[in-house]
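Every number in this text was worked out from the coordinates using simple rules, so none of it is lab data. Not measured: the values here are computed from a predicted model. Cβ atoms are built from the backbone, for glycine too; each structure is taken alone.
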Structure 1
Amino acid sequence: MTAAPPIVDRETWARERRDLLVREKAHTREGDAIAAARRRLPMTEVDASATLVGGDGPVSFLDVFDGRDQLIAYKHMWHAGAGIEGQCEGCTASIFDVHDAGYLNHRGVSFAVFCEGPWEEIAPFRAFMGYTLPWYSMLGVRDAAVGTGLIDEPGYFACYLRRGDRVYLTNETIGRGVEAAMTQARLLDLTVYGRQETWEDSPDGWPQHPTHTWWAKDGRPVPQWTRSCC
């Protein structure tokens with residue numbers, strides 16, 4: 001039988017939960033302070049004339065903003081020629097929970113996925129995965145701040161601000177920074193066993209698996225197994 005936490009009375013449970021809540025509130029306040037510093041970062045100009053390719057063909061970077069002043073773009077890795085089943089499990093996990101940008105739009109922020117693959121490969125993948133938000137191929141874009149990125153290879157979020165016909169990069173975040181959009185990862189963190197991976201500090205006997213296996217199953221992104229085979 002899988003190990004589990006000790007069983008205690010309700011009063012003890014409530015006391016220990018309140019104690020942890022103090023730490024959680026401190027963590028939240030520190031997150032707010034970091035967000036405040038993030039809003040004070042400088043910005044750098046990018047090539048507003050860059051051209052991407054979407055479902056209706058070539059489109060200007062300015063048009064991707066869809067009339068709004070801000071844009072969040074997820075830079076999606078792509079393994080050319082690998083088919084639907086061979087694409088990045090991590091990138092799938094990073095954006096799979098983002099199906100509707102209504103709240104972002106309400107605050108003047110558009111959302112899009114920029115992918116380094118060719119559109120003719122991206123389109124069937126997007127359709128198979130059921131993504132409804134806009135995707136664009138950034139293949140051939142010369143400005144790294146619009147295309148593949150300044151801080152690392154694709155697999156991260158970039159935030160832009162448009163001022164007239166000029167565009168500026170205001171933030172990039174990679175690694176665990178992309179967990180801002182990974183709702184199901186955050187929900188797993190609330191459960192007793194967490195993400196069930198070896199990097200986590202868990203008690204002896206807790207189920208644990210190699211890192212990043214919560215987002216992959218038999219070599220494919222987990223959500224693909226809920227769909228018909230390619």
Structure 2
Amino acid sequence: MKQHLAPRWCLLAIGIVVMAAGIVIVTKSATGNTPISSTGYVLSLAFPSVSYGVFMFFWNILLLLGQVVILRRRFQPIALLQIPISVLFSLSIDAFANLLSWFAPVNYAESLGILALGIITLAAGVACTVVANVAMNCGEALVAAITSKTGWNFGHTKVGFDISCVIVACVVSLATMGHVTGVREGTVAAAVITGFVVNLFVRLMGGARPPIEIGRKA
């Protein structure tokens with residue numbers, strides 16, 4: 001059983017790293033950021049002494065705590081795997097941010113090209129996590145917790161969650177810097193387009209693997 005799961009965990013780890021690369025590339029386009037990462041990005045702009053990755057780690061922990069509050073006794077300890085996933089994600093964000101610190105688009109056309117590259121890279125990473133199907137990231141897990149509690153449609157709830165993340169980022173930006181920054185047309189593009197590209201990559205990769213059955217013996 002463990003031998004069969006090892007490649008899937010590796011694929012998940014690869015997906016998390018690629019997702020981080022995609023998010024950083026989107027930020028380098030200077031057109032905003034992805035909805036779920038927008039608050040961490042805005043905070044990193046407002047408080048540059050703290051890295052983007054550190055803010056994203058604490059944002060993900062907040063989302064994990066949200067799951068605990070919503071699910072209460074139904075919260076499963078296996079969900080705590082989101083913590084090491086968040087650590088890898090945050091470290092990868094800071095690594096790619098440092099690696100690409102020199103880059104800045106020279107015109108809007110280049111910004112749009114970088115945005116497209118970032119969305120494609122992000123979608124490839126998300127697709128890897130979907131195909132691996134061994135654990136969720138904190139954002140998707142919170143949406144799943146909400147739908148489990150309410151019976152709402154997952155897709156619709158995810159849209160509402162993304163919009164809420166953008167609103168929070170705008171409020172934080174206004175409160176800390178007096179104007180909205182880090183949330184632009186690239187944020188909207190990432191929200192609208194990424195899912196379609198993810199579906200394409202998932203089909204190319206052969207679809208998601210069956211989920212792991214927790215507690216099942218090999």
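Annotations
- Once Cα Rg over 2.2 N^0.38 Å is evaluated on every structure in 1, 2, the highest one turns out to be 1.
- Once distance in nm of label points 7 Å out along Cα→Cβ at positions 174 and 190 is evaluated on every structure in 1, 2, the highest one turns out to be 1.
- Structure from which -24500 was derived, helix-only ellipticity at 222 nm (-39500 (n - 2.57) for each DSSP H run of 4 or more, over all residues; to 500), options 1, 2: 2
- Which entry (1, 2) yields the derived value 37 for relative contact order in percent (Cα under 8 Å, 6 or more apart): 2
- Computed 15.6 for mean count of other Cβ atoms within 10 Å over residues 6-13 - originating structure among 1, 2: 2
- In this comparison of 1, 2, the computed figure 13.2, 43 for Rg and Dmax of the Cα atoms in Å, for residues 30-93 alone is attributed to 2.
- Taking Kirkwood radius over Cα pairs in Å, for residues 70-141 alone as the criterion, the largest value within structures 1, 2 is that of 2.
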